[in-house]
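These notes open a run of structures that come right after.
Only the coordinates and a few stated rules stand behind these numbers; no lab work does. Fair warning: this is a prediction, and the values are worked out from it, not measured in the lab. Cβ atoms are built from the backbone, for glycine too; each structure is taken alone.
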Structure 1
Amino acid sequence: MTMFRSRRRKIERLDFILAGAQKSGTTALHYFLSKHPNITMGDQQEIHFFDNDAMFVSGADYEQLHKHYPLLALSKIAGDCSPSYIYYEPVAERIWKYNPKIKLLILLRNPVDRAFAHWNMQRFKGREPLDFFDAVREERARIAGAPPGEARRFAYVDRGFYGQQLERLFKFFPREQVKVAKFEKFREHQRETLASIFSFLGCKPLRSVRSKDRNVVPYERAMNWEERIFLYNLFAEDIANVEQMLGWDCSDWKL
């Protein structure tokens, strides 16, 4: 009987995007978001609409994004998870033009650990012939002039300069529309962090949270101390910038 059917609506605009950073817990957070009864995620974990330059050559057709979503119950909000968005420069403005009221979720991880995890993932997938230290030292030359998709694949260090990436977002979106959380806190205090994220989205906390690691691949080797010192020296100034920008204590990211 139609009078008892729940009313549904076609998606007009996404309500939020989990925009980064890669290798910072976004797969796990996507899992918990998808389990919430009032949240609908797309039919692909990473749709990659806003970082696909081909979609913006002659005016964006947002139906190419919305086709990944079913009709929504009136009580539901819709979100996407594409962790490369925070890094790719044109994305912030593209999202703002799409929906200036959208909410953005960002997870940030110690950039030294993030870089090594990124390299390890590429090695695991058979995409990276170089050892970690060699890949880091060759990074600028490898990504210079490379197509965006290829450059991002090997931007182990460059993706970790969070300060400039956040500044780009804040040029378009007020702070109250951007929720930034630390990966380390999300991992150690998952229930508390999730409750804060769901509150930001206007949703009640999940009744049950079962801690799970997601998208974890075996490590080929551990990072050595020489590599860690080298990377920390690259990131130290940016880490201080992030602390000041967000009011964070990032002592756990420092040597």
Structure 2
Amino acid sequence: MNWVGRYQTRYDLQITVELNTPYQNRVDRAGGFFVKDIDSGQVYLMHSGRIGGGTKGVGRLAFLTWLDEVPDEVVDASGHFKDGFIVMPVQGVGAAASLKRYLEKIAEFKEWVRTGAAGTPSFERKQQKFLAYYKEARGRRKGRRSAKIDYVSRHGDVVDRLNAWRSGHPVPKGQAIVKNALIDLGVGTENALSEIFEVKTSCCRGDLYTAIGQLMVHGSSSSCKRHLVIPNEVDALPNDILLTLKLQDIQVIRYDLKPRSVELLI
């Protein structure tokens, strides 16, 4: 059991939240779990955001709505999605600073609930709005990712497959297929692009926002054909994202990752 909270000399010790972690496998009853960043190798403690406390109004949905933050999404060893908040790295200078912030937020939320604000019509409307957004962001997944495939590290494979596909089609006279540190793939001259492709390894909002920005910055010409290349892991993108793609004339290309290959769904 990992009970944590504020230390106060004037009162009895109060548990702010339980950061219990399972000994093995995935146990969703335990709010805490460990994740590993595949780029840096750093291990982090995460928490589902599920909190209790005996006070009416204290719960995960209310906390997420009050915090106004969407949990980060990770993939477990079986390839299934799970979300939560990064509480702290397990090592490093100042590692506990983010833990302190998270605990303070939970404590502030519980104090706020005690004022009765969680039961007001305005907060209930905000909660329903957040729930609708959260379901949209999390409810469109197609099954699960393969536990054997590391999507992020396969970014280069997707770009190579895209390059091979585009190389098999005619390129306008005086132009060539280009790739540099700023763009994943493009067609054009040294000074202007007629086509641009941006590859992302997930369909989370953060990646989609970044991709749209990159396409608009580096494919700023009105005649440039912009392409967003994403994994085939959602049935449909959020409506506001779809509207933006339509308004900015950005075409979507999907792909499936195989253990040893990439399939472009074109």
Structure 3
Amino acid sequence: MTPAARIAAAIGVLDQILAGAPAEQALLRWSRANRFAGSGDRAALRDLVFGALRRRDSLAALGGGLSGRGLMVGHAHQAGLPLDAIFTGEGHAPAPLTPQEAAPQATDPLPDDLPDWLRPDWHRALGAQADAVAQAMTDRAPVWLRVNLAQHDPAAVAEALAAEGIATQPAPDLPSALRVVSGDRLVARSACYRDGLVELQDLSAQLASAVPPLSPGARVLDYCAGGGGKSLALAAREPAARIFAHDALAQRMADLPARAARAGA
């Protein structure tokens, strides 16, 4: 797919979402109807759609309206894309821009992309940091990996990841936490992931897992385990401890045995 065709596809998916369809459902419906699209096209479409949803109000202001087209016009303005080369109306490209769409519509400052109901509490809770945190929330969250400390050294794992095209940086206060700088889409297919050297886990969960004191023979209950990521992190810290994972919805832990086996836990 050309960049213009991807923009056109995003317009259609966003219109469905704005009409009330769940985002994942709208994307799945598009994928099933467009089986010619490769994995790169599907990934690019997801990035366009979720990027637009995170910046919905500001992109709508730039693009002249809250619609799939308005969001993508706003995205093109914000990203500095060549509008005349994208909005051509040729082939699978979106229709040409109107004179109004051709110029950014918003005035400075742009909307902060916070829901109206949240804004008062947001500013009350965050004070002087409210605007900066709101801006940070419009970006895609970083991908973090947790090194399996029971079997591997973080520096060696970082080198192994780099050899597979995945560049990382360790967290300042937690060397076993690696932030993926580039190559994040390669992680799930990498030998490092397949062989249990790393697990996908947000930094906040890794920091929480590093706090409880552990010793050989300790018995720990992860009472709201979810997918069991923190249970695995605790087991990696102290292989001689006994970790019990529990969740009210057992299906959340459906893949935990396979993940534990991969990690050697």
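Assuming 24.1 is mean count of other Cβ atoms within 10 Å over residues 23-30 as calculated from a single structure, say which of 1, 2, 3 it is. Intermediate values should be presented prior to the final figure.
Details: 1: 24.1; 2: 9.9; 3: 15.1.
Comparing all candidates, it corresponds to 1.
Of the structures labelled 1, 2, 3, which one yields 35, 19, 18 when Cα extents along the principal axes in Å, for residues 175-238 alone is computed from its coordinates? Mind showing how you got there, number by number?
Numbers: 1: 45, 31, 16; 2: 35, 19, 18; 3: 37, 23, 22.
Answer for the origin of the read-out: 2.
Quick check: 1.2 is what I get for distance in nm of label points 7 Å out along Cα→Cβ at positions 103 and 199, calculated from one of 1, 2, 3. Which structure matches?
Values: 1: 1.2; 2: 4.4; 3: 5.6.
Label of the source structure: 1.
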